[in-house]
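These notes open a run of structures that come right after.
What follows is calculated from the coordinates using simple rules that are stated; it is not laboratory data. Just so you know, these numbers come straight off a predicted model, no measurement behind them. Cβ atoms are built from the backbone, for glycine too; each structure is taken alone.
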Structure P
Amino acid sequence: MTLAERLRSTLPSLGLPEDRCGVNRGSQLVGSERNLYRWILRSFASGQHPSLDDITGAASEQGVHDVEGALRHMVEFDLIQRDTAGMITCAYPFSAAPTNHFVTLDNGVRLYSMCAVDALGVPAMLGTGGVISTSDPISDVSIAIAIDAAGDAHADPSGAVVLCAIANGSGPLSSLCCPLVNTFESEASAAAFLEMHPELHGPILTIPDAVACGEAVFRGVLS
């Protein structure tokens, strides 16, 4: 199976059909709403967590008159999620709260991502290199993945893989899928995790294939 075929198989199973990937991501938003969405992503990418006042100010600059309506559309299309106070908790690939997926960009900015694939997609989205720091959910072994601006990745340990586990159910990816997409120190460790959780299923990806997934989802989103 070619890489393209593997991507066509893996991404839809994670709730990411073609219209939610790459340059198409956010295309459901109308007019200036998409510009506001991109502003939110850039704000997170700079290491900030925009407040509602920040977003309202940016919305005015972007010509968005119904801020709540625009944010509601972003939630409906699962581009962002918000808490009960209205604050943005995630704007995929970024998380406002600490996670097990920590990205340090080449410029020194440190970010949290929602899942392993999201973390690997951050450098592609921003056109830079970086290092992803995480740990195996079973053994707690530390894992580091260095990615350069061209997308070439080197993992330590070298046998690390990404398990894209999937649970049955419905809801936003932040709760249904993201907690289950993790990096493991080896294929054996990922397989052991699936054996421990028979209710889950999903592919075990090599690091290059996982990077390709992240690139397919997030490269071009800010274009």
Structure Q
Amino acid sequence: MKISLLALSLIAAPVDADRLDQILAEMEKAGGELETLSADFEQTDYDAILEERELSTGKLYLEMPGRVRWEHVEPAAKVLVVNDKLVRLYNPTAGQVQEFEQKQGSGSGGFNLLVGFGTSSDEIAKNYDASLLEETATSVVLKLVPKPDSPASIFASIELTVDKTTWTPIRSVFHEMNRDHTDIDFANVVLNGKLPDHIFELELPKGVEIIRN
């Protein structure tokens, strides 16, 4: 008996949808248990026009619900710290700190790069059209297409590779409208460990210029 491709797709679709719901439920459960996170990261920024890649490495610290520190080490040091609403970006080379307050739900301040870390399934459903791209024994790959009114709508799409042991992302790829993309790989991830004291504060040398926006 021949079965049309359309019939096969109709049979397969509910299975994929059910599996996606299961995955999002696992991620939501893990997110509900997430208090702190630390990880090494490797970030690759790809320029589609110039066909160039820029690699940077550093450390990420996260404390739920509203504190994050992106600490870039190589090739140039810079630190982004979010402490609730206050966002501070420190550039040691320029000797400057930029400060601003992020608006509610703006997705600014480095949190737009942390989708999947403590994100509820309701938040994902509200802000993205989600689909399951791939599943292996150890991980799943999700594609998130931001909805027009989503804070993440600056991106064309986001791909998350999620570890099936911790149900947190180990790789995030952010595709922009102009075909540029940013790939972030996370390693040495520690969940709910003790973070260094004062990690969400900036210790600034004398003479640093503070620019408030």
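Below, the figures for the structure above:
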| item | result |
| --- | --- |
| Ranking P, Q by Kirkwood radius over Cα pairs in Å, the structure that comes out highest | Q |
| Which of P, Q leads on distance in nm of label points 7 Å out along Cα→Cβ at positions 46 and 182, largest value | P |
| Comparison of P, Q - label where mean count of other Cβ atoms within 10 Å over residues 174-181 is highest | P |
| At a computed 1.3 (distance in nm of label points 7 Å out along Cα→Cβ at positions 38 and 166), which of P, Q | Q |
| Answer label among P, Q for the case where Cα extents along the principal axes in Å, for residues 22-69 alone, calculated from the coordinates, equals 26, 24, 15 | P |
| Computed -5500 for helix-only ellipticity at 222 nm (-39500 (n - 2.57) for each DSSP H run of 4 or more, over all residues; to 500) - originating structure among P, Q | Q |
| For distance in nm of label points 7 Å out along Cα→Cβ at positions 126 and 198 computed as 4.3, the structure of P, Q it came from | P |
| Identity of the structure behind 1.7 (criterion: distance in nm of label points 7 Å out along Cα→Cβ at positions 102 and 118, calculated), options P, Q | P |
